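Visitor: Below are structures written as structure tokens.
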Structure 1
């Protein structure tokens, strides 16, 4: 079979990764090693970054807040995943728990912070209902809470997916052999989940450590690495050399987390034929605990989302609570905000299309391409390494490399930045889907006179349709909510909603912020629903 098609896909992915991933990240590392004035070589930028103790303090603060968030989100995610997978609660209740737990993924992280302010602040919704403020939301408490809202859906999904591969027959056998409920639970459930639980903790920690949205809204005077990096790059006195050094400080732990996650994959317990359809044994205490956890999580999520939905529909919270649609009308009457909404939709659609294309091409090369092993390894590494580059680091890298070029401050640059920010997960999704398909289709196509590309288009792609739609939806939703990368590459005419929200914060236009956040939520819900409908209709048409 001709290798022209696989090699074309190889060079497409390799060239794009070299130009828009390796080159920008390398530029950040090189800039951090220049002199303090940006000329020559030396450690002047590093010395300036650590001078005064601001960076060590920010690093310790970020580690503490991210560690607390991961320590809370991992057991909470396990309990909610256990309720969704392993309890005898009604199916509708388990579906509601899953939906509400993952709902925060449809909003930008910077909105969580503002929702916490309006829910738990001195004049917040919950504070007014209780008559007292539960805790000070600015600083470590608010950061930890915001991080938990951010990382809990990821921890929940990782653990719930792992629970689907645990063979419940071992638990039944353990009970028949006289093991106590705790011993059976520990040996047949917790032990197989040791790897996924550790992966959920590591993933939660590094997602919180590198997040910018939550510190931007409730960080207050509590310094974090992300906040310090933003100040150095886009503050009143920007210093690109110091900013590059801080970016490398953020990048190195992320690389460590990426390597840890890879190693933890080896600790997963694998079954030849996992059986998760065996009903769990009756246990009222277990179901009561699962129901309480589900209700508590649902109450917390609904409180935040009700706050977001309530504030922009009253005159002036909390002083004038007369219902009004004036704030919504003001947003849609503002030409600048209308442009921002159009930019977000265009950037999300462009990101979803380009990221799906690149992820599919990379997966085809590594799974279905008749290429040498080194070529496949290189493409697999190029596609997955983006997962260890924080969004802020990638945004700064694009800022350093593409400033002054025709791509500077264009939607194309926003789309490219988003694409390589999200490429890792879509590639792994497509790789897993293609590995499940018949490996002999290309050989059959060759015998029938088809080229590799023609076989891919006519046979492989229709059978990978569900995965392609899922990847498209994943990229679209993430492009709508991301803030850490695009805040550095979006210009005045190419600003997207999330970067505009950061700007509106300086003018205290929180009504506009919540209207725009609701718009993101509605668009993401609609996009997700449309992708599901398209998948189901295509599945019905394919039935004999």
Structure 2
């Protein structure tokens, strides 16, 4: 009994100690260690004084956060509120996907990250004011979550259009809306709307709760607003009241005379709507609401929260649960054999294949470098027959740039493009040396280069280095077709498996062929060596299916039938 009590005492003591340590970590005192870690790991981008003006800042998009203004994008707190310590710790720990802010969990201990939280807070006096007044930021209320369902997704899809999300994020969420090329943040730097079909790039997380927080709290400093009183039509009115009010408003706008009863209802609904909006504005400005105004605001926000959950479910539905796995191992591109003609660009048969995913990174090895690539990946499918091979390449690009243009606000935009790279000679085995992945070197590479300015043509190149590419004199019969729609390029390429040109790639079934990519987003300043690139991957033409597969099933069926008949006769004889 005493032993049991002693063990329990130790367990509770240990648990209590862990809780105290965790609590202490959340609110550390500012120390020299925090400053030391900041200057070693953060100042290169954010600057010694936290103004976002470090030595690397000029090359980054979006620009590093200026901590002195107290404007934080990713928070669990309401609009206009500062982040919690946990919010800051999570951003330091997980980084900001799709930006130059890396995760620091693997490089810094938890204690060092908490020290950073304390030190970063010293750059803005608002944190000190909160501590002095013993107040805490208002957290976003996550109660009342609407469960993910097809019905909720359909409701969210309607809201996506009604609320104007489509203007920035585009028809299907690829960030290609009509406003996308013109967006700037509060510091007047260019910014792009999120590609909602790539949840792995969401800053602050891609769970339904994380997306909901972005709606209710907004993304401070960016064009993404918070959902507040003036976000939803007729804020504070029930659906039935809103419908009636809209009809009366239309009459007033058309200068139609209202009946006494209609005028009375119009005034009543207008007053309710106006009172609710004023309560929301007062709250946003920090004015303390009366109990009656707070009740009116809370009741109105129930509808806002419900709609925001529906919209969050719709946004969640646009992206796969996880980032696709790279085209290696079992995910390598396997071109499928097809008898007869190969499918064209719009052929539904492409839908029978699963894409292979080739991730891209910025080219930072030679000048001019691209530190902020906007093209995340290239997806590929392929068919082949006895004489030809066809590929379907797809990649997301928020803008369709077909010419070089000077813009007053954002400088020069260039032409979008894609290059597909192969070795001239296929390595004989996995250990054989490949050409240098950056467009070859001593060993040359064979390239298909497509540019959006000439969407129905493609050039064959031979390169011995990124600045040493030549167009082949003998342009073969490479066929091409392309389209740009809803923020995505689709490029169809077909070529003979074998050619007579020694500079061309010769393709054979079952042979693993190295393949790599370069992609240019003209709106992002990509031109020449400034581009997104991949390393070497591979693809293979699957073996031609044997005709024996049509013979074996009938033989097996006949043998099975014969066995059953023989067994039946044996049983009958035995019983007789």
Structure 3
């Protein structure tokens, strides 16, 4: 139980007492009662809106209820002072000992400090990456991959069961283009000189695919018509690309639970099942699309198509689920795919590139229709990343043909740098990834700044051990009364971690963990720097082992939280920095 959950329980108990006295009626809905830090830190340590939320349904004045509740809270041993502000907000100042107890709680919980049960009992399907299987991963895929994977870990840390899913788009025209590109490389492997025409994939990554096809088939398909080799070449090329993609993702520490095939989905008749489900509820009908807005093309003709009633769920027009030739539209196939996912999860999350923003309304509408609105569905849009080197745009990769590969970037700067950097801005904000800056040893580089804090703490403990000073376990050998006001201020910041986890999980925003860790690291570095001017305030004071043990205990707690936060982000906490 964290500081905030403890005080939520205290407030609940105080409200029960007031109800028993007749100050409040019983049975009031308390779900909107919150416990959080005041907006202005000078007002105290904790604030609650209980009186403001409950006064109206209770039929009492907010200020009167606040005064009664404040009197109950003031009697708590952990509370030093309670103030009622404005019309009925309650601010509390906690005792120094309550913060010392929270520091001991960090040590006691260790790797589980910050772990929540808020999402326990919930199964969440997160679909992320889902890059077309036409080549290796590039940096355009990287940010969504990291955000999705960090979000999955975050929700697990908040108690949810998470299914990590990758949707393989292996039924569209792009995989036919891949097969044709592989056929050229196949002919090349057999000794023919080939030129890659515009519209096919030029990257050298298809050379080994062509060689493998040549080894398997010999010259059987060199002069054969496309109809004979397209399917087997497509199947083998997609499999080779997915193997490449899995290897690239592994470099980032990313592994999916499910790889769902669009081709298999269609072969199994899932789109037809989704259409039947919606027709049975009159949510799919045969109609004619409106003419394109603006100047109508000369060759446009009204065609009757099966349309989903997307407008009934907030979209701006109804959407076709099949083309005029009977094939499924992208939307029709995606609708069926989401229907399939919803069978095994309580909540769905899609991580998409910002270029897909125009399709959000229709797929949200489809999920609402297919699930009866019973499943939470979020689409997180990821803005593009601009690659720079010393402020200049990075040249494309020769191996890839027209983009920078994720593997090249990870091998140059490291997995942890890539993952942390991708979480240093909101996912819907554009980002610059400068190879020079992400490895810079400065406060302006969040990756370095947080890692440096952890490495400093590890170094501190090594030096203390060399001096024969140990912090002890769970404060048993550390006199925490030796911690002073600014040191306890760092504990107050540390105590925000569980709340940050719950908020980040609820809002689906893993970047909040990165922001928090930077603030925590900044607080630690600031306290460390006090010792530059005052030797008696250093973390390691050999002549004052009691103070040193208390500060070591504090530092160890901060290090634990940094490790826990980095683990959620999929980043290793280093103990030494070169």
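Visitor: Out of 1, 2, 3, which structure matches -10500 when helix-only ellipticity at 222 nm (-39500 (n - 2.57) for each DSSP H run of 4 or more, over all residues; to 500) is calculated? Walk me through the numbers before you get to the answer.
Guide: On the way: 1: -22000; 2: -10500; 3: -15500.
Derived from 2, not from the others.
Visitor: Give the label, chosen from 1, 2, 3, of the structure having the highest value of mean count of other Cβ atoms within 10 Å over residues 310-317. Mind dumping the intermediate values first?
Guide: Numbers: 1: 18.0; 2: 23.4; 3: 15.0.
Once mean count of other Cβ atoms within 10 Å over residues 310-317 is tallied for 1, 2, 3, the winner is 2.
Visitor: Where does the value 38, 27, 13 come from, among 1, 2, 3, when semi-axes √(5λ) of the Cα gyration tensor in Å, for residues 86-325 alone is the thing being computed? Numbers along the way, then the final one.
Guide: Values: 1: 38, 27, 13; 2: 37, 24, 16; 3: 46, 32, 16.
Value 38, 27, 13 for semi-axes √(5λ) of the Cα gyration tensor in Å, for residues 86-325 alone corresponds to 1 out of 1, 2, 3.
Visitor: Sticking with this one: Which structure, out of 1, 2, 3, was Rg and Dmax of the Cα atoms in Å, for residues 126-165 alone derived from, given a value of 15.2, 46?
Guide: The read-out comes from structure 1.
Visitor: Taking Rg/Rh (Cα atoms, Kirkwood Rh), for residues 102-205 alone from the coordinates of each of 1, 2, 3, which one would give 1.27?
Guide: Traced to structure 3.
Visitor: For which of 1, 2, 3 does semi-axes √(5λ) of the Cα gyration tensor in Å, calculated from the coordinates, equal 35, 33, 25?
Guide: 1
Visitor: From which structure (1, 2, 3) was relative contact order in percent (Cα under 8 Å, 6 or more apart) calculated, if the value obtained is 15?
Guide: Of the options listed, only 3 reproduces it.
We did not get these values from a lab; they are worked out from the coordinates using the rules stated. As the structure is a prediction and not an experimental result, all values here were calculated from the model. Cβ atoms are built from the backbone, for glycine too; each structure is taken alone.
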